[in-house]
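Trainee: Once you scroll down, you'll see the structures, which are given as structure tokens.
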Structure P
Amino acid sequence: MPEGVKTRILRVDSLRPDLDKLREAAEVIGRGGLVAFPTETVYGLGADAGNREAVMRIFRSKNRPADNPLIVHICELEDLESLAREVPEEAYRVAEKLWPGPVTVILWKSSEVIDEVTAGLPKVAIRMPSHPIASNLIKLCGVPIAAPSANLAGRPSPTTAEHVIRDLYGRIELIIDGGETLFGVESTIIDVTVRPPRLLRPGPIPVEELERVLGFGIEIPAYARGLAEAEAALSPGTRYRHYAPKTPIKLVEAECYDDYEAYASTVSEIAERKASKGLRIAILASRETSGYYSLRGFRVLVLGSRENPYEVAKNLFRVLRELDDLDLDLAICEGFEEKGLGLTIMNRLRKASGHDVIRV
């Protein structure tokens, strides 16, 4: 467990980044150091993607399994062509319409990509972030940046610098505090080396938008829905337990969530049975049903409105971390409809619950 590193915190305006401050961060990366920085999705933990020792420090700092590959972040399309070979037309369509932005493409890696980044796999994950701090930092570094989320492995991903400080202070050289991230969940990952392209991890870009950009359907395996774990870590977020708070979560899924009162009544009955056994409980709920539980005396953490899944996704990891601060025995969590961004939300909730699901 790597500890004892002196960590500095650098506050940078996300809308108008101070390039002199970002040059300091780029110098840290240039010396083989690790820098946590905000992206539009979550905070990333960055190192020079070509520096083997720096990349291995990412794994050690996070306690991340060495067979779990990293995403390489770039700021120019030319970098895509140097990092990957046999780039298909589908990759260029995604890049043209959705980059810079919260989508990662999986491609056959070139000889320039070191095995430590891809965990020895023949494919590489590449993304071009849109966050001004991230894009300017990559540009100032002059090299692609390998970066997973800036948290301890398995924990909820960080959406603020405070989350990073809690997990990684004393383990890395620099944390850039650029405020809260925009989307609050990790990037969508799509493998375009296969036909049809395969969704590996849902994210802020919904499947429906990807299919519109590509002009045809994509495959959605069970692990992308969070219903199973991939046999191998094909990309970040496909195999190991992720996004999990220390507090156990029991997820309550339904065929339909339209009847708010009926669904809330069922969830409340489950919570009451658990509470009757002396367990200290919270309910993670939508805004629409939160009052129902509060009136019955339950502690409630509001994820957001069912009418605004982007709000739910943005709040999700923050709420999971707040849950741990309460030091409870169990959380009962509502499910969400699996369309649009709902697929992303349910992927994260199923993994956060360790697949402890009640279907009603």
Structure Q
Amino acid sequence: MSLKPGSTIGIVGGGQLGRMLAVAAAQLGYKVHIYAPDEAPPAAEVSGRFTRGEWGDAEALAAFGREVDVATYEFENIEAGPLAALAAEVPLHPPVRALEVAQDRLHEKQWVEGLGGRPAAFAAVSSREELDAAIARIGAPAILKTRRFGYDGKGQARIASPADAGAAWDAVRGAPSILEAFVDFTAEFSINLCRRADGEGVTWPAPRNSHVNGSLAGSEAPAGPELEEAIGQARELGFKVAEALDYVGVLALEFFATGDGPVFNEMAPRVHNSGHWTIEGSVTSQFENHIRAICGLPLGATDLVAPRVVMDNLIGEQADAWLEILSDPRAHLHLYGKDEARAGRKMGHVTRLLPSLRGA
């Protein structure tokens, strides 16, 4: 059943993803109600209503659910329990189950492995002694990541040799973690897909991604013909994941391309930074298709509208160059309305539609 324009969409989370979802929802005639703990989140600036509440306040989330017609979230570092209270009041997409899988790195890798995915070698670590044993088994270099509540390179420590184990354990503050082997990859790419409740699904051309200090720096679509086979295998896994979760909305999965095929890195049950280029670079953006999916509407086409689309994140003070960026007539600038340009903070992004393929 389709949700009529004029209905209210609740978005849990007030950051840039919620902001861009709200803009897409308004374009389709929906009202938007934001829930977030911040006093003045970026998404609230472009939404009709805003409720300030804590992530863990199940009662407040349930009350929020009674004020909206359908709900979604833009941020996966929320405890599943309180979000389940919201889901008890109103249809919530993606499902809480997707959140439960994605927010624990160990569970995520084990679960995806069970569906036929291939992650890098990994081991659970809950003590310094277990870390030493894991390094002996997996080898170095490797990377230690907290199992929960880490994103954009946070909660991670690189281990170049066994001598780094102590510093790495201190860096994650002794939190339950996962040690992952380094992957000898040729490229990084992501699968961005969208699925409706009836199983209809679409994917966008897979972008090639670049990261700096564990955080996405930019994406470029298409990824290139040399990655077509790996992308095909990864896309097949992506739809297996979506079907197993009875998923509704946009789902992103990140991969390493290797000589032995794609290696699964992680998934995000939401619209994703590696899909921001779709706003100008695709017939239908990830944000619009997410709104279409959760409202039961037909999904839009995902074809590229230019031979090559390049998206670069604006990190920290890079956003101060907004006037220089706009001097490029091909540049589509997005600033997120954040007050403080801290180091490592995503302040905006810029997308360019280019007339030729990479390397041409």
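Trainee: To test your reading of the models, identify which of P, Q gives 14 for relative contact order in percent (Cα under 8 Å, 6 or more apart) when calculated.
Mentor: Details: P: 19; Q: 14.
Answer for the origin of the read-out: Q.
Trainee: Compare distance in nm of label points 7 Å out along Cα→Cβ at positions 178 and 346 across structures P, Q and report the one with the greatest value.
Mentor: P
Trainee: On to the next question. I have -10000 for helix-only ellipticity at 222 nm (-39500 (n - 2.57) for each DSSP H run of 4 or more, over all residues; to 500), calculated from one of the structures P, Q. Which structure is it?
Mentor: Only structure P yields this read-out.
Trainee: Figure out for me which of the structures P, Q the number 57, 48, 37 belongs to, where Cα extents along the principal axes in Å was derived from the coordinates.
Mentor: It was calculated from structure P.
All of the numbers you see were taken from the coordinates with simple rules; none came from a lab. The structure displayed is predicted, hence computed values, not measured ones. Cβ atoms are built from the backbone, for glycine too; each structure is taken alone.
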